[in-house]
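We did not get these values from a lab; they are worked out from the coordinates using the rules stated. Please read all numbers here as calculations on a predicted model, not as lab measurements. Cβ atoms are built from the backbone, for glycine too; each structure is taken alone.
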Structure 1
């Protein structure tokens, strides 16, 4: 049984917005109720949460609301990624003050950084924020890959407690599990949805799947059967994860998929479909087609999550 502090299913929560681009408090309540009903935890202000596009007042409003809604005894994760070092530090301190237990940061995404610069950035950030930090590797947005050797060196810093890795590499995934599965003081989370079942079965500490915004129960069950080493059922749930993920991701850019994800969530009564500029909504026709695809898929698969 995994006894690490940072582990399990952590959902990268969308940021539900009103038509005026303020935080939709009622939707946050609905989302968090849905998460906690399925024993999964929220991670706000990350990539799926449009963190890089949100004004600071919206970020702090979300942090405050999430902190108030946090279920006792659980962990609240928050993203602090920024291109300005001091902004990341200030957001981390605000996150801790408002109820977040651990923060996650990518590399700044404008300048290409050397390995030495990457190391200095995370060490200086970890020193400055004075709390638990997760290193978030996502080359799709930063256009840089953080070497595993470097993450391993950083993992011995007192404030660096884990990594979330969204890089698509089977070799990297296996090497990560080999490095950290037995480390009680450092956690490995997978952000590559297509390898969710494999990662859990092999010893990764947790998943951070965006599809969990719509189907948290799918990942709750995947975690359960993985703990039981039920590979057959785990791979069937992986297939369903792929099917549902394709609904809003296939044929779309990352930014376009976030609107489509909110369309699916709106169909389940969780939030509106507004996205923060520079992201833009799709057309009414595109939304209708997406909802029709969802309904047909649910009927075809005969599942209830």
Structure 2
């Protein structure tokens, strides 16, 4: 089996590329490959900055759903994300196709984010009865603000590049037809020259005078539905932690809430339904690869 993550040097740029068709799901082999590639880039004195990109049709559709409910395999996605965000060399993400769930959380840990014009971004975990569990509820409000973050998490729907740029989720969008590797590297170098910029160190912001009161009102409006789906309420709790606790403690709280959702029977039913839909789709398309990300 070929390595799903490679690291090559292009001048002063360390080019880390994920290629795990069809959707670059962040399974154990990809997570381990990312850690090894990052170490190699950091150890090479000729490399001054890193461009994280993917081959194929998208940046990443998220976690490998086949790993849900199984014993965790190191390195976990939060560990990979922390290593990237802690890099002493600037890391720039190049995003094309979709960046969903854990794929978007991975990109949000990079110091800068650039996108192809057709790219789309989303956190669809709520559709599987989950909340983002690798920092999404903590980094997203630092990038786009509390109100927009809650809307994106509760809807689970993706947005396009123009809207992502307007919100501050991405830092730049390439012009149509200008997405070749040399263009990506040139764009990335411009942002990398500004230095390291960890998302976790950016200030939280809200358009409300009292963010906690606003969150409390949103939570009150999300009375537990008859289905017993915990995810929307747990999402508001995770965002509240972002505004009331230091980053590391709030991140740990997000993980606790994610695991609570993961253990709920409602979540299991949603995942089984999603897998069934995927199975029906493959029956209709013989020979299809059954690797899936978290995108419902």
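Which structure, out of 1, 2, was mean count of other Cβ atoms within 10 Å over residues 91-98 derived from, given a value of 25.8?
Numbers: 1: 20.8; 2: 25.8.
Of the options listed, only 2 reproduces it.
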The value 25.2 for mean count of other Cβ atoms within 10 Å over residues 59-66 was derived from one model only; which of 1, 2 is it?
-> 2
Check the numbers for mean count of other Cβ atoms within 10 Å over residues 11-18 across 1, 2 and tell me which is largest.
-> 1
FRET efficiency 1/(1 + (r/R0)^6) of positions 67 and 219 (r between Cβ atoms, R0 = 25 Å, to 0.05): greatest across 1, 2 for structure 1
